[in-house]
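Just below sit the structures, each encoded as structure tokens.
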Structure 1
Amino acid sequence: MTPEEIERAVEDGMPQTVEDLKRLVAIPSVAFPGHSEAPVLEAAALVERLLRAAGLPHVRQIPIEGSFPAVFAEAPAPEGAPTVLLYAHYDVQPAGDLALWRTPPFEPTVVDGIMHGRGAADDKSGVIAHVAALRAFNGRFPVGLKVIIEGQEEYAGERLEAFVEANPDLLRADAMVIADVGNPEVGDPAITTSLRGMAAFTVEVRTLAEAVHSGSFGGAAPDALAALMRMLTALHDDQGNVRVPGLEPGAFPGEALGDEEFRALAGVLDGVSLVGDGSLADRLWASYAITVTGLDVPTVTGAINAVQAVARARVTIRIPASGDARQALNDVTAFLEKVAPWGVKVSFGDFVSGSGFQIEPGGPAMNAAERALERAFGQAPRQVGQGGSIPLVAALARQFPKAEILLYGAEDDGASIHAPNERLVLDELKRIITTEALFLAEYGGWHGAA
């Protein structure tokens, strides 16, 4: 197919593409504990049907120990052509507080070319980008294909890493496309060359056998919540820099958005400062970040006058590509134990960790992808980092050191992923689908081996 034929095929297929995405976003496939498993399995079944309808001859669900099934598909390579692995995930983050959503999170709504709904961007756009790009070839693919769509990336995604290590031949490929990232802004094409790793844990502080009356005991009885707050605030200095020994800042060889653009995207309120030192690119893509993502304490509306006996927090650490996630866990938990006041009892649990990733540019797959992005977007792409973590990527890099790993996608920094009112610009999706189809067609002309 010529580039013009590919572009027409993608354009003609967009109505079906949008409908497919709506069907997928309507399924609340939250693979977190405490949520129904049925919708997750429903999403897996729909992905299986979509890949089969895209012309892939071999499609099946693969059990993943301790997790939800991955959907796997493959097609043989034409004579002398390389093989490409395509990755995305069909599970989504929980919706959170429904009162903060302007439209129901699992009722996909399209307004002015923008689809609103949980998972519309992260990462059901990636699933549909693969499906639509493959559909453009009508079953006559220019490369060998392997597709794996994960079912529990958002929670404990490291379980697929173990599967990859145990089944290397299943996923072996010359190039691997990870469609779970995006561009800094809509219409601003980028290839991600650096991913932060991630680690997380729960910390619990206990001080009393049970909560006691604040009037009778307050002022002498140690408050678990106050102790935990002192510990958590000690993680950063007055400028917001991480102050845990061993978690040193890094430098990224590129530029992020300007401060004002970043403030607008993040919704930083007027008069509130950004935190940390160094460039935005350094802080976002090459340095450690620690965030308290949850607290188990009495709510304001349900509060009683009591000194708290126990308090818990969920803490997330973002790890630069050069860092070690498990070492960072050790550093942060040891620091919290050291700064704990009053001899309080501290315990840790529910550990999660995943490594970061740094790409080596300049290979034939990267070059083909850059040319495809430039044609689809009308401007040359730039190389960026991503603060988010994709546990599978580092595992693939370790397992297949000769394979080129490419990261791009239809998300953008304003897509509100993991937040209320997640959204996807459908023109951006079309450009990414076009990119992927153009890439596969050009890369199919390169004959090599991993």
Structure 2
Amino acid sequence: MSDQEAYRVEHDSMGEVRVPEAALWQAQTQRAVENFPISGRPLEPALVHALARIKSAAAQTNRELGALTEEQAGAITRAADAIVAGEHDDHFPIDVFQTGSGTSTNMNVNEVIATLAERDGVEVHPNDHVNAAQSSNDTFPSAIHVAAVLGAHDLLDGIAALHGALSSASTTYADAVKSGRTHLMDATPVTLGQELGGYAAVVDRARERIEAALPRVRELPLGGTAVGTGINAPADFAARTIARLNEATGEAFTEARDHFEAQGGRDAIVELSGMLRTYAVGLVKICNDLRWMASGPTTGLAEIHLKDLQPGSSIMPGKVNPVIPEATLMVCAQVIGNDAAIAFAGASGSFELNVMLPVIARNVLESERLLANASRLLATCVDGIEADRERMRRYAESSPSVVTPLNRYLGYEEAAKVAKRALADGATIRDTVVALGYVEQGRITEAQLDDALDIESMTRTGE
């Protein structure tokens, strides 16, 4: 802050601080801004909005319990609701890498609400009124859980879009026969629809895992205050506040079953992050398969074509790359890295408090947001798939692995001899079986040979 910049003087328990005149925050926020010039990145707005939701609900509870006047509660609620609406996002500048409890951001929200209330003509103190019956140690982790649950809904919508696209494409290409591949080598035939259906199942299992983790994330530490004992909070403060929070969000948050577990550890978020990582791992497989199948157009597999979106090279005219799968792969790399950080941070609970809350908040909310957006984008890519049915069938028919059904007639070793001879001669498996005299010897009839080498039937074995 330069000497020429307009500022006002604010004070807190440590003394006076100069604050930019236009800022809605007060002294404690300004100290944090100056103390943590680390990444230049503030916390996700979703976390700030979740904190404001808690402040709004808490104000109404405190009014009922006699800790706030009607005017104070109303002013706090109006200010908090404006924050939830995103009207003041620029006034939450504190770096992600701050005090491990998130106290700085909790006070940032308290101070902005107090300033807005004062502009509304009501005297409100950030600690005594906005933070009444609360501690950063229970409100900040509660806000992480609220934001993560609300963010999960958007993610699940994105997952549903991708699942729908893959399921639809699976139906479209249910009869498109292609070569299967194991170890990146030719294997017995499958259909493109079967592969796409497998991808759809990967996505749907991710939905199941995320939904299964959410009930534990819906448990809020609110009411534990400083160390889990609930000091300075009325006995029914948390229950009343959470009920109001549910009414405002349409959610089903509950009070933590054990406040010491809820504040000392972050296992529910670690679990949710693990489900996000698992989804990212599945997306890596899907995106890499799409890239392999679309490789070419003349020297790769070229089994499918992905929609052309932009030039792929600054020097090679006409080159087009699979940019959506590539972008999704980078999202997956970020999510997997975020999960590693969350796991480390989740293990950093010392006695009654985890002290890496802000980085947990940043990473889990970023992972949800990135995966939600990438899922929708990848769905549009899947919708644009065009399969080269003729090329896929030609690959399947020319694969030496189609010899596999002949095992029951010729035995494994003789069938392997057929496959190697056909590959060396550039001949079909059928012609090679005939040329080697197996039909003449009565080992197999021509009708049996035709039936065994029907590639469509190979994709339906076991039905």
Structure 3
Amino acid sequence: MQKTQITENEDGTRRSLSNRNVQMIAIGGTIGTGLFLGSGTTISKTGPSILLVYLVLGIFFFLMMRAIGEMLYSDPSQHTFVAFITKYLGPTVGHFTGWTYWLGMSFCAMAEITAISTYVQFWFPNIPAWIIQLTFLGVLAGVNLIAAKIFGEAEFWFALIKIFAILALIVTGIFMITSHSVTPVGHASMQNIFHNFSMFPHGTLSFVSAFPMVFFAFQGIEFVSITIGEATTPHKIIKKAVNETLLKILVFYFGALIVIMGIIPWTHLNADSSPFVQVFKLAGFPAAAALINFVVLTSASSSLNSFIFSAGRHLYQIADELQEDSWMHQHVAKISKNGVPAAAITLSAIFLLVTPLMSLTSATSSVFTIVSGSSNDMYIIVYALAMIAHRKYRESNDFLEDGFKMPWYNFTSPLTIGFFAIIFITLFFIPQDIIGAVGAIIWTVVFGGITYLHQRSLVSVDIN
């Protein structure tokens, strides 16, 4: 009987995710194609000063996670951090945030599905993209429907492959740099990083535009908070996961970027090719392209796996907060016998079927560009609202003086909110991001207005 009390929540979900599962879910959700493929583009924009961009964004994401972690520590029974937005900012803002975040995750998941088909076609170019997308979506949705523990184990091994690839790059790079290996573009050396160093080698605008790109690379780190409701020892895991996960991610990012720029002077790096492939080829590994293609395939699969997990929990949260007589509350706010929100996971996966349908009518690369570019702005809004909810938590009776407190709150909280606002503003200086930024404003005004009016009507009905 004691075992049941420890492993099962009141709503039927089960606390089956261990610390290693939670850590890997956070790492797996953050380290992805942005590093393996996109880092060449970010390095080409800013040169070695890209390290500063990663450091600054890493610090602010850490502060955001400490704010979310503090609220979860006070009430680890919540499945998502959006529950705290509802609790402290009201049902209108909570409902708006829940749907906004779910939609943002869905866009990101669509981007990963599109990328997966591209990676598989590297080996099997004759298989239609929509068949590949349906297959991976079906398998990973099935993994999520079985049990949270199965999802956690799948994510653990997905993330482990990525970590091994990064460690292999770092070890290879250290050997080449310490032995001053000769390459077609010179010698591998740490001097390649600092030689003729310039903070803004391509101008201030290129440096500023790197921030949204790296912001996108860090998206998903909040997945660690979404797993706490199903973690075995939540209070212990919250502290450990939040404090250690970002440090590990920064070590992997910094280690990889330093090695890449140490082996290949940033001015000679091919922005259109994976830096990992370029380094391994210089090290004499001819199958580098196939290896990295396998890694990014598992990386995209890992991200899709996490997005399905998270989207299911958020849709469940949305349905659970609706009126009891609503269709969604009656049919979606349900936990299956396996201890997972099966209906919410299934509906989220069905929505993602838009991707293979789009692949039938347009180029895969175009689909990827559309859906990945739409997600950034959604996340900025949600992250800012989470920080504002944390400020309300601090003013509430729920505040734990001896809890897992955000460091230097009076200074770091408004600074983090201001930083997210600056990131959003920078989107208007980047031509390819303007449409998404304007779309986010329209979404906020229109959907936010509809949500507000709907909540007002519900209150009026209750009063009458």
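Just so you know, all these numbers are worked out from the coordinates, no wet-lab data involved. What you see is a predicted model; the values in this text were computed from it and never measured. Cβ atoms are built from the backbone, for glycine too; each structure is taken alone.
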Original post:
Which of the displayed structures (1, 2, 3) returns the greatest value of relative contact order in percent (Cα under 8 Å, 6 or more apart) on calculation?
Top reply: 3
Original post:
Taking distance in nm of label points 7 Å out along Cα→Cβ at positions 42 and 386 for each of 1, 2, 3, which is largest?
Top reply: 2
Original post:
Where does the value -24000 come from, among 1, 2, 3, when helix-only ellipticity at 222 nm (-39500 (n - 2.57) for each DSSP H run of 4 or more, over all residues; to 500) is the thing being computed?
Top reply: 3
